[in-house]
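The numbers here are math on the coordinates, done by the rules we state, and not lab data. Here the structure is a predicted model, which is why all the values come from computation and not from measurement. Cβ atoms are built from the backbone, for glycine too; each structure is taken alone.
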Structure I
Amino acid sequence: MGDSFVKTGEVRKSIWVVTRSWTHVDGLLHVQLAKQSRESEVITVSAMTLADGAYFRPISMPR
């Protein structure tokens, strides 16, 4: 949790932060991402989608 990503191809490059992960009933790992600038805006994707560079790109954030 806490890893940061941007959506591939997104013009505004919003930062999305992993806030939760769980295994769904289908057996696939899913993650919830919250938009850093608006934490009430969340999306849920499979971990496979998050790891696919066609959809998301990890970014380094200062700690």
Structure II
Amino acid sequence: QVNEEGYQYKIIDRMGRLVKKGIVAENGINLQELTSGTYFLMIQQNSNHGSGHCIQFVKP
């Protein structure tokens, strides 16, 4: 069941492949299983399917 008040996220690698997706937890997003590299984090509010944010980040 999707929490309508929460946020969905997707993590995309530099090749455009979806590497992880889910619902943002209260304690954040666990990035431990990602290998080192550059990624894009896309966040969208569950109740708003029209807009979102995209952030580029580097995992050392």
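Can you tell which of I, II yields 36 when relative contact order in percent (Cα under 8 Å, 6 or more apart) is derived from it? Mind showing how you got there, number by number?
Values: I: 33; II: 36.
The read-out comes from structure II.
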> Comparing structures I, II by FRET efficiency 1/(1 + (r/R0)^6) of positions 12 and 52 (r between Cβ atoms, R0 = 25 Å, to 0.05), which one has the largest value?
Replying inline: II
